[in-house]
Structure I
Amino acid sequence: MNKYNIRLIILLTSVWVILCEELSVSTVAGGIVISAGCAYFYRKYIPLKIITGVNFLRLSMYPFYLIGQIYLAGIDAIKLIIKGAKVDIVDVKTKIDNELLRVVLANSITLTPGTVSLELNGETITVLWLREKTAGPRDMDNAGELIKGKLERKLLKAQR
């Protein structure tokens, strides 16, 4: 066990104690056991050394941005539902070259209300999309940009 694993276990245990809202021997011991297990599986099944082409510092800020986008999309979805919505399936092309970042984009699309990623096939993401009933064919042409727009631009910055 190296210094990095010990720091990771301490960090995860601290988060565990904060989430449990209780500082006791059993909470800390449980946190250590769970954190050690997470660190083990993290090292074994998520080999970050083979993931190339990603700026992890920029990617680490992405979840905070995504949370804001989830709330904004939620407000838009509520408006759509009140006005009357229609469901369409669209293919969205992405400019992201990195496979990991394409998966992050597809998952981000699913997390935002009003859209669900159905399939990721190379550079194409098939998306179930909630849109206005009165929207015309012009909106379908812009669907990809409406669905992925800001999320993709943010992830492109994390791509090397």
Structure II
Amino acid sequence: MAKVNNTRMFANYDGDFVVFLIGMRINSFWKINKWWPVAMAMPRMLKELFANKESGFLGGHAWFGRTTIMLQYWKSFDHLEAYAKDKTGEHFPAWKEFNQKVRKSNAAGVWHESYKVSKGTYENIYVNMPSFGLGKAGKLIPVSEKYEYAKQRLIHQN
């Protein structure tokens, strides 16, 4: 179990970064032969990403249900796009298989959103939490009187 920080913390990342949200929605549970391969592709991709520090992948968290969601942090959009287009990696063949076997079946849907985040444009707080989100991808800093309010934390980024 992850260690909980028993203090208020905020996260900082040195420079710009990308927040990437990706997920899948099961539309037809009974078509497991269609959506199961899609669901099983993500663990292979994550194993590959966590093993390759040069990929630009900074970390992520996942939640599962009928609609899954994965929150990811990347060094840049170029890193994210390079991984998506890498024909030797796990993503490209999984995407190709989805388009060939699942896309027209309506058994499952996939989605993603990408956000480029610049220094000075984000703020966060973590209270009684283990390292999580940007706090895990970047650096956690204890909240002091100097960083008590959101606007102070927003200005702090350096």
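We did not get these values from a lab; they are worked out from the coordinates using the rules stated. Here the structure is a predicted model, which is why all the values come from computation and not from measurement. Cβ atoms are built from the backbone, for glycine too; each structure is taken alone.
Hey, distance in nm of label points 7 Å out along Cα→Cβ at positions 104 and 120 derived from one of I, II reads 5.1; which structure?
The read-out comes from structure II.
Could you tell me which structure in I, II was used to calculate distance in nm of label points 7 Å out along Cα→Cβ at positions 24 and 128 as 3.5?
II
So if we calculate relative contact order in percent (Cα under 8 Å, 6 or more apart) for every structure here (I, II), which label has the highest result?
Result for relative contact order in percent (Cα under 8 Å, 6 or more apart) over I, II: largest is II.
For structures I, II, calculate Cα Rg over 2.2 N^0.38 Å and state which one comes out highest.
I
Using Rg/Rh (Cα atoms, Kirkwood Rh), for residues 16-55 alone for the comparison, can you identify which of I, II gives the largest number?
For this comparison of Rg/Rh (Cα atoms, Kirkwood Rh), for residues 16-55 alone, the top structure is I.
Tell me which structure, out of I, II, gives -8500 once helix-only ellipticity at 222 nm (-39500 (n - 2.57) for each DSSP H run of 4 or more, over all residues; to 500) is calculated.
II
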